[in-house]
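The next part holds the structures, each set out as structure tokens.
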Structure 1
Amino acid sequence: MQTYPDIQIYSAAILLFFLFMAFFKLSRLLIRSPSKRYLRRYRSVKRLKGLSWSEFEHLCKVFYHQQGWKVRGNEQLGADGGVDIWMQKRGTSAIVQCKKYEDAKVTIKVIREMYGLMYEYDVDKAFVVTTTDFTKECYRFAEEKQIELVNGNMLVDMIKKITR
């Protein structure tokens, strides 16, 4: 029976480790590329507004997943209690409300509800994403709170940035 010196065993183990890591990185790259291709289709507000509400929620899930969040949708059918997406990233928890409107602006009522839901569900951050915009009251209310307001133009700009 042939024995191998320790150096050969360690060398083989290191080589296998690096091959595994290279395979893992390559598979993640290949898995994420379809998501980027999907997002590239929606680099205009007009295209965003053409989505159904469920398609817009899906787009937001893909978008946040591309930003490194672990994303899960709300499994409830019908009324979702104000939360469309639940997210986790490096110890930070967040909730997202998606508002797909044609022309109307998101009102302060939605932002106040999200603020309350942050405490009800004990999450660190809240996002409200819309295809249109928010009223001035919304922007004032969200200042210095862990609520991020993402209007249609901002979403398009962020999509363009991550799909370059």
Structure 2
Amino acid sequence: MSINFNLNGKVVELDVPPDSALLYVLRNDLQLNSPKFGCGLAQCGACTVLVNGQAVRSCVLPAASAAGKDVVTLEGLGSRDAPHPLQAAFIKLQAMQCGYCSNGIIMSAAALLQENPSPSEEQIRSALIGNLCRCGAHGRIVQAISEAARQQQDKERP
């Protein structure tokens, strides 16, 4: 089956089996390593990507459902030279330990900040409820998301 979609700002077109999960297409066919395979059941959040601005679990999303849509992975959120405020805040505040969950948490936070540029701590924690992290870095993660929200708001002020 041939599908095309906008991936990180560029149109991609490829042939994939009709039952392929978007996660496998991103990792295996397009060589993007940020979305991770965690549980395969949409329960851990490690595979989270943005589809048309919404955080989705790519491990259970058929690749065909991304056809004609905008898909953003962590690689498309920012770059080493121009990191997204979330990426910069996570680095600055050392909000990760092992890093396995960081893709899902950052992508879920990006969706939250698009919808609510000034979330409360409770709203941040609620947005991350489906992202599992066993390292115990939750306090720093919430601080980093709050910091990123402040940074984005500062950029938007004249």
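So here's what we get for this one:
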| item | result |
| --- | --- |
| Among 1, 2, structure where helix-only ellipticity at 222 nm (-39500 (n - 2.57) for each DSSP H run of 4 or more, over all residues; to 500) as derived comes to -17000 | 1 |
| Parent structure of the calculated result 41, 19, 13, given that semi-axes √(5λ) of the Cα gyration tensor in Å is the read-out and 1, 2 the choices | 1 |
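Readers should treat all values here as calculations from the given coordinates under stated rules, not as data from a laboratory. Just so you know, these numbers come straight off a predicted model, no measurement behind them.
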